Structure 1
Amino acid sequence: MSLEEKVKAVFKDVLEIGAEEIKPDEKMDICLGLDSTEMVEITVGLKKAFNLDILNNEFKKTLTFNELIEKIKSRGAVE
């Protein structure tokens, strides 16, 4: 499973959405209607999925999906 697929799986678990609903270049708060609580839940899921040491509010809901992927890669997560 690729890094992007793992991230989409976390979104699916938290938001109960299909992968096709995630638009790579649109801000997540707009395209998915994310609120702060959901973003914290997604961040916790990403921490577990990738064994990342990040703060619960480090990933912002105003990021695009592609920006989130880049931030995860910059934290050492690999595909």
Structure 2
Amino acid sequence: MRIHIEERTIQIAEYIIKYKSTVRDAARHFGVSKSTVHKDLIERLPMLNRSLSKAVRVVLDTNLAERHIRGGIATRQKYLGA
């Protein structure tokens, strides 16, 4: 792996843990695609830092569990005009 990819992977992981952000938010922040962020976190991070990978997994699992709630809130706001 190239060094800049490894550094980006660690930076994305730390960002997601610090801000409890979604993959989409992290991708926007770092200027890469969601696919790149996902690949960095799921495939590359476990090879680089196992404990950081586990911490990121907790945040990602939480985001996955709350996804349907966020969608409902967004839809409600859309139709209420808020």
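Side notes on the structure shown:
- Origin of the derived value -16000 (helix-only ellipticity at 222 nm (-39500 (n - 2.57) for each DSSP H run of 4 or more, over all residues; to 500); candidates 1, 2): 1
- Structure (1, 2) behind the derived value 2.6 of distance in nm of label points 7 Å out along Cα→Cβ at positions 39 and 71: 2
- At a computed 18, 47, 23, 10, 3 (P(r) over Cα pairs in 10 Å bins from 0, in percent), which of 1, 2: 2
- Structure with the greatest value (metric relative contact order in percent (Cα under 8 Å, 6 or more apart), set 1, 2): 1
Here, each number is a calculation from the coordinates, and none is a lab measurement. A quick note: this is a predicted structure, and the numbers were derived from the prediction, not measured. Cβ atoms are built from the backbone, for glycine too; each structure is taken alone.
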